[in-house]
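Laboratory data are not the source of any read-out in this text; all were calculated from the coordinates shown. Computed from a predicted structure; not experimentally measured. Cβ atoms are built from the backbone, for glycine too; each structure is taken alone.
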Structure 1
Amino acid sequence: MTKPTWLVRAGEGAYLVDDFRVGSFVSIGWVELGDVSALKTREQFTQAVARAYPDARRGQVAISAGQVFRFAREMKVGDRMLTYDPSQREYLVGTITGDYAFRPSEDHPQPQLRSVKWDGTVKRDALSVSTRNSLGAITTLFLLPPDAAAEIERLLGAGGGSNKGTAKADEMPAVSSEEVAEEETQVEQIYRDIQNRAFEFTKDKISRLDWREMQELVAGLLRAMGYKTRVSPSGPDRGKDIVASPDGFGFESPRIVVEVKHRTGSAMGSQEVRSFLGGRHKDDKGLYVSTGGFSKDARYEAERASIPLTLMDLDDLVRAILEHYERMDSDSQRLIPLRKIYWPG
């Protein structure tokens with residue numbers, strides 16, 4: 001039976017991997033926590049993290065506490081250990097030889113430490129698709145699935161205690177077309193999962209805006225689409241929160257009149273849509289934004305409206321923002337900060 005096998009990342013960008021290799025150890029940060037050797041339970045770790053990082057969100061506290069707890073309490077002497085060297089595209093493989101220790105040093109930024117005896121390395125390109133995916137977690141440390149750990153040991157040389165087990169590039173098995181297809185399918189599945197998560201997280205951010213920020217966000221979107229906007233001041237808006245047009249005054253066509261309702265969980269009905277339409281001119285174009293969505297009757301009312309009217313719910317708003325985000329001004333982007341990532345095509 002394969003021993004528990006952990007992976008600990010060597011800092012951001014693996015900048016500590018040479019220290020790990022030469023010094024025969026792995027380490028994690030959380031310097032402000034200090035020595036946690038006296039802590040026993042996960043709850044004690046959570047309380048310690050909350051005290052050390054008072055500005056951290058609850059979710060961040062829970063994740064950090066879980067990581068440090070596993071490093072200090074769940075890992076055992078004799079467990080197997082990996083760390084990744086991206087410059088060589090290889091995993092260092094070894095065995096934990098020491099209990100948790102706290103060794104602060106000016107020369108080393110990560111004082112939470114465990115000693116490790118490195119046995120050898122395994123090339124990432126020699127691993128199966130499923131194992132590479134298992135090793136792709138972004139957390140500081142994690143426990144490998146048994147199948148992935150067993151494959152690592154097979155490639156290393158059945159748990160050999162010397163570098164004889166190192167899997168070299170010229171020993172890698174040929175990659176079949178089936179494996180390539182499997183990898184492409186799994187990469188696509190991961191990409192879709194990340195897309196869906198990012199979409200929902202963006203919705204979460206928008207939902208937390210107040211009504212004024214929501215109004216400014218929609219106006220920023222319209223400006224990114226090439227219109228100039230006038231935003232109504234606080235108070236009765238007579239059915240229009242924003243007016244967008246090419247000239248900014250509403251003289252040039254199209255003149256888009258926008259109503260923004262930021263009531264998450266409260267769908268707009270047909271009466272609200274009729275009220276909005278009641279004050280419009282025949283040449284106006286209407287845009288009704290509701291983060292709470294619209295009822296079936298409201299959508300029917302929009303379809304039979306005498307002027308062109310688009311209903312935009314929260315999903316529609318997020319799609320439009322993602323499409324035009326790079327052209328949005330800095331004030332609008334600050335309302336929902338997003339980062340661009342690149343993914344293999």
Structure 2
Amino acid sequence: MTMWMVRAEVGGRLFQAFVERSLVAVGGAEFGDLSTLTTREQVLARVKAHRPEWKPQTQIVSAGVLFRMLRQIEEGDRVVTYDPQRRVYRIGIIAGPYRHDMNFDGEHPAVRPVRWESQEIPRDTLSTSTKNSLGSTLAVFRVPDDAAADVLRALRNEPEAAANVAETEEVEEQFLLHDIEERSVEFIKDRIVRLDWNEMQELVAGLLRAMGYKTRVSPNGPDRGKDIVASPDGFGFEDPRIVVEVKHRPGTQMGAPQIRGFLGGRHPGDKGLYVSTGGFSKDAQYEAERANIPITLMDLDELVKAILDNYDAMDTETQRLVPLKRIFWPVA
């Protein structure tokens with residue numbers, strides 16, 4: 001049986017109202033009654049017509065939530081909602097079709113009737129993987145089958161499988177942390193890729209300043225093979241004098257010719273840093289290894305790692321290019 005999560009607003013504000021009124025609901029009062037709409041495209045068109053100022057992605061997400069409430073959720077499907085204040089879930093069965101009901105809550109008129117179970121499910125009775133699955137920030141989403149089965153197990157007051165639960169929980173938490181870290185890195189890379197060339201150059205210069213160097217950034221136009229010069233004194237007189245080339249061409253690897261061109265204008269005491277968001281070919285890496293001056297090739301993954309390692313030391317202007325929020329995780 002299909003199970004859906006419908007969020008009870010921020011902080012579980014509507015949790016008790018959901019239960020007392022035997023329903024679940026989402027917002028969208030400005031979009032009116034959706035009963036006559038039959039396709040996702042029609043819902044999206046309605047959203048765009050009433051919220052043209054929203055970003056396209058926001059319009060798509062909002063239309064997706066409304067369409068799930070309107071057509072995808074079927075009578076007889078299971079539904080679960082959550083009260084974060086008391087850390088309990090409530091599970092029920094969808095008892096009827098969509099209706100537009102301004103009498104429930106003026107801001108949440110997209111309603112589906114529900115027959116709620118009388119028993120609440122404490123969050124701590126669920127596995128870590130299920131907690132993670134139910135933790136999506138989407139207002140309405142389908143619960144994965146394994147998580148749905150775990151919710152029903154908890155509803156029946158059945159214990160978890162006799163395997164070492166503590167050990168399983170620890171493995172799941174480690175996997176979850178690793179998954180979050182990987183996804184965070186990918187999102188940061190997405191943000192960096194969207195920077196323009198000037199912003200990318202300023203980001204690399206800001207990283208070097210965070211590492212203790214003073215920088216001079218080349219002005220727009222022909223730069224004779226260098227974009228940034230970093231050194232302890234800022235003029236390039238004190239060692240190390242790091243000459244930096246920044247190539248912001250996602251999806252395009254730099255090859256040996258680009259590395260040779262960069263090395264061609266270097267002096268014996270220079271250190272080279274070549275940053276490419278598109279990565280490097282094997283020939284480029286070989287060219288760097290046999291260079292007559294020390295040169296480091298930095299791809300997008302290595303750039304992200306360096307940014308994370310030095311983020312707290314970055315100035316405000318640099319952090320603004322890639323704004324990040326620290327997330328705390330409990331120690332095992």
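Source structure of the calculated read-out (FRET efficiency 1/(1 + (r/R0)^6) of positions 72 and 216 (r between Cβ atoms, R0 = 41 Å, to 0.05), 0.10) within 1, 2: 2.
Of the structures labelled 1, 2, which one yields 2.4 when distance in nm of label points 7 Å out along Cα→Cβ at positions 240 and 312 is computed from its coordinates? Could you put the intermediate results ahead of the total?
Working: 1: 1.6; 2: 2.4.
Structure 2 accounts for this read-out.
Structures 1, 2 were compared on Rg/Rh (Cα atoms, Kirkwood Rh), for residues 232-287 alone, and the highest value belongs to 2.
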